[in-house]
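In the part that follows, the structures are each spelled out as structure tokens.
Every number in this text was worked out from the coordinates using simple rules, so none of it is lab data. Since we're looking at a predicted model, the values are computed, not measured.
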Structure 1
Amino acid sequence: MKILVLGAGRMGHGAVFDLVRNSPNVSAVTIADADLAKAKTVAGSFTEKPVAAVPFEAANEAAAIELMRGHDAVISCVNYWYNVPLSQAAIAAGSNFCDLGGNNTIVDQQLGLDAEARDAGISIIPDCGLAPGMVSILAMHGAAQFDEVEEIHIRVGGLPQKPEPPLDYQLVFSVEGLINEYIEPARVIRGGKIVEVESMTEIEEIAFDGFPPLEAFQTSGGTSTLPETFRDRLRELDYKTIRYTGHCAKFKAMIDLGLCSSEEVATSDGSFVPRRAFGKLLELNLPADGPDYVLVRVDVVGDGGKRFRMDIVDRQDEANGVSAMMRTTAFPASIIAQMMAEGDVLTRGATPQEKAVDPTKFLAELRRRGISVEESAHSS
């Protein structure tokens, strides 16, 4: 099969790595980016299979259609606001499409293309990274352990192995995505109803063996379509981001000061948009691409209080220069793209991944890539 990857950043590189090194059924890969030199750098990192580098402007839907034709699946690693027109391009081209998502409104619009995608005989599966992403499939796997499921609690974090003040955090994906997670409301299920709660709230302690004190707090996007999927089935569903203790209070202070606002601010010598300036300062001053961890915990409660837990502790692949965040974000998207291309999905159309992807097959592919999912069950 032939797969197209849009975007030659960290996650695009991670997707190409998986397609070339971990995917025997993939015969050729195309990597596309507005910065052709960047795409060529990624392509030049691999010799095991043909990897073509091509220029591509994500806003050009006509060019997207032409580029997608001839590819069995497309993985979008570009900014989320392009994903609706790119999904429409995939329908026109007859290519399966998945993306890393991260915005509930955009995902809802993509799912509105279901009938058109079915008519084209393709799959469109949004939100296929880490969280939103594979945690939805883990949630379905956990729910399947019970006759009656009552609660699902998801906790996820990307952490530097060597945290540095003041935030004890490093950039491992788009700064735009990070800010969105921190300022947009989180969709959860409380008392059996879908509600929104403010991000950067409800801090709790969380522990993983061998790690210093950690905290988890509400952020947006991680539940993706799970609230709708589990509507009327669950009493509680939530998602929180894991960070080193103290991170939330520090970052929230900057949000409260208006540094993440998109409203233009007038000054004596002009004007500026705080979010744009703040995002640039984060890029300039936060460390990036150092050795990292990804921590995942999914707790499921059902059958009158029985509990089932799934934990992932993933580390950077230092030998190949592939971060834990790349492994746990880009690899799942690559797995799903290949499942779509092979017709190994539960349904066609524009569908949430928890309804389209067989958890058993997906988990087997994760483990084949060395992403270990530790499972445990116990009574309350």
Structure 2
Amino acid sequence: MNCRYCTIIHEHDPRYIVRRAHWDAKSDFPRCAWHWQFVCGHCGRNISFNGMAWCAKTKEFFCIHCAPRHKKVKRSFWQWRYYYALWCTTCKRYHPVLDWLEYTGKHPWQLNATARRALNGLNRNKKLKPFVYLRWAPQKFQQPSLQEVQKRWDRGAKIWDARYDKYGDAYRHVIFNPALFPIIGNVRRKLVLDAGCGTGYMSRLLVEKGAKVTGVDLSKKFIEIAKQYEKKKSSGIKYLRADLARLSQLSKSYFDMVVSVYVMCDVRDYDKAIKEIARVLKPKGRFIFLIEHPCFNWNTGGWERVPVDSERTEDCLYLKVDNYFRRGTQESQWGKLPKLLTFYRPLSDYFHSLKKHGFVVKDLVEPRPTRKALHTRPREWDSEDRVPPVVIIEAIKQQN
């Protein structure tokens, strides 16, 4: 069986020699070693050759996800109209990725026969292993206990926290925060509940803006980490461990605002949680929450990408939408995190619950990546600019 990439290149350049495929050989897109995945010397992930650069100074491959920025360089070669160039923090310049290097005769394997024979840098796994894992949870977890949900989040608390800086992870930098804070507005002297606070990044940002914040989370480990941050730098945040569906520790009609970032889709009893949030909010209080977009996300099918590990955005052919009305529990896993339990439901379920518990929706926002992110990291954010990954809803509690 021939390498699919080699075959495509040969169609554009008959002089190109087609190699045999030994990697992912039983798939619809079998590949040779040159067009397989390479191991990033920084993060250790296996990344497609079209998202991997080579630094001759460090003698390392490094991937498009580790480079602080990258760009599309418009050059026609074989079937493509551009190549990625990744910023190297060692050389302080951009390095082209391997597809362009091969085209120009500067691939490290072309320059070093010993490295080619040894397959230096190549991922030795001959089958693809997805970085994102998602499936409907087994039947025994379709109605999971709170203890099971908490246990899984506890396991991932340190890994999750390690991904964050002051402003959260990459999604929070590029999509969540730029859209959320204009909606949140002025919080000076406001009593704010961070519902599902995790390790407290949003709580701390709200305090910096003058709010008096209480953070609540189901996970014991997340709350412990949040309290450690508070101990290092006291800002007056009160952290409580509680299920959002049971906020008995909090007084009725106490808060001016409730903010919840990517949490309600992880809450088992979302209707009871919304009821409790209504209880602790003052009349005319604001409930602002961000969830993954039920219409356009992995729950409904995810991107059809050919091949599935390609780093080229044009290989994201379309987003598959299916099983939209299928409610249920899912197991999801990203990178090194443990398998978490999340809860999928259509968008209308949230609206019906808000109406039932005395809320009126004031605004709905489908945020897009910032222009800066699209310019400096196009591979990472181009697809998120095609369909919205999350939705933000602002609701107002009506008078009792």
- One of 1, 2 was used to calculate helix-only ellipticity at 222 nm (-39500 (n - 2.57) for each DSSP H run of 4 or more, over all residues; to 500), yielding -10000; that structure is 1
- Note on the structure: Structures 1, 2 compared on relative contact order in percent (Cα under 8 Å, 6 or more apart): the greatest is 1
- Candidates 1, 2; log10 I(q)/I(0) by the Debye sum over Cα atoms at q = 0.20, 0.23 Å⁻¹, for residues 85-172 alone computed = -1.13, -1.23; producing structure is 2
- Task: Assign the value 29, 27, 21, calculated as semi-axes √(5λ) of the Cα gyration tensor in Å, to the correct structure from 1, 2.
- Result: 1
